[in-house]
Structure I
Amino acid sequence: MRVLLLCDDYYHPGEIPIRGVEPLRAKGITIDVIQNAEEFDPATLPDYAAVIMSKCDHTTKQNEDSWKTEVIQDAFVEYVEKGGGLLVTHSGTIIGKATAKLDKLIGCKFAFHPANCPVLVQPLKPHPVTNGAKGFWETDEHYNIEILANDIDIFLAAYAGPQGEEGKYETEPYFNNPGCIAPAGYVRTQGNGRVCVLTPGHIGEVWLNPQYQILLENAIRWCAGG
């Protein structure tokens, strides 16, 4: 199976997902990597069984110009609707100034997060993406997302306790709640294709956690139609 990884932006160095997907190569998954979005040709999308988007709209970490042009957004919509698979991780949920088409395809947009804190990632129900995976704790950004699609199927949740005064966004409504549960993984379909979103993954240790590795492999194979 051939997969494309798009990664690297100002807040999310590409080295983290690159290291995170490396163990999957031993599972029969060939992974091409593009960090500089200027090198991405949307015409190559049909060459891949699935695409991992771990990148906001920054072209690179040094270049914050948007790479998600109308042409590229249209290409992703066409790719998925014709049967392609799109796995969006962490920073891929961050919207740009003019990314509405791609945001609608992904089905959510990043809202906010407190400071890095202990986060419990927990499967909610049996699903092909959670098959064999157990809950795990890691220090991570506890993403809160705004759902944009009405057909998402949530299979994974993330829980974080109250953060205290050392947290980052003290004014946010859930900042010091007794606990906050947020969607951490869901799937949806569009046309003949499949989309999966996994929000954990700001910290490299999350990517390399054995349980997250199971989720990643399962998500890639599910997106690819398996």
Structure II
Amino acid sequence: MPASEVTRGEAGFDGSRRERAKGERRARIVRATHDLLREVGVEELSMRAVAERADVSLSTVYNLFESKQAVLAQVFDLDLADFERMVAAAPSPDVLARMFDALDIAADLYQADPAFYRATMWRRPGGSGELGLRATLRAPRIRFWRDMVAAATQQGWLRRGSDPAVVGALLIQIFSGVLADWIAGEIPIDTLRRELKLGFAVTLLAFAARPAARRLRAMSSDLHRQLVAARS
């Protein structure tokens, strides 16, 4: 084999090895950030602490991610991607049912890792800090619910003309409000599930086509009874 081809082969191998090493360092940084968020939250998280936990230099963190916001975005993007995969894999019979299955899946995730979700979605009262549900975190989640609304409209569960942007924004506001109560420790996870579903059912009922209206009305009544029974 000509020396030039050997050199090119070795260069390609070295480049591939460097990319793998870079990918491993990035993964360590993301894992370290995820773990530290449980302990200190978004506002107190420092890049120096991330570097120490990931066993890399501070300059490596900045070289690979450029900023704290970029690391956080990667953590939140991966979390949302996991959630979306779980929703897609759920054996929901139709998109209307899938919307409510998605709420159960979200509640399951919060229940499994409450320290992470409470730490990343909490904001110091009265502070401007880095809100876990700030625009960079909210935007892809709004898109998720907007797309679900669009699919429900296309399949005939919601009335034609229902604006996915409007309905999606209403749903995310309900989600954020109920979630804030759970983050503050004011409601347990089972109440979060029921209040989310009740809020979604009542909101969607205002836009529902006739087949969905019957389901949503029955669901609303059942969830209301469950919440009243739980409080008594």
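So the values come out like this:
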item: Structure (I, II) behind the derived value 3.6 of distance in nm of label points 7 Å out along Cα→Cβ at positions 75 and 203; result: I
item: Label whose coordinates, when relative contact order in percent (Cα under 8 Å, 6 or more apart) is calculated, return 16 (choices I, II); result: II
item: Test item: log10 I(q)/I(0) by the Debye sum over Cα atoms at q = 0.09, 0.10, 0.16 Å⁻¹ calculated as -0.49, -0.58, -1.12, pick one of I, II; result: II
item: Answer label among I, II for the case where helix-only ellipticity at 222 nm (-39500 (n - 2.57) for each DSSP H run of 4 or more, over all residues; to 500), calculated from the coordinates, equals -27000; result: II
item: Label whose coordinates, when mean count of other Cβ atoms within 10 Å over residues 91-98 is calculated, return 18.8 (choices I, II); result: I
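Values in this text are rule-based calculations from the coordinates and carry no lab data. Computed from a predicted model, the values in this text were never measured in an experiment. Cβ atoms are built from the backbone, for glycine too; each structure is taken alone.
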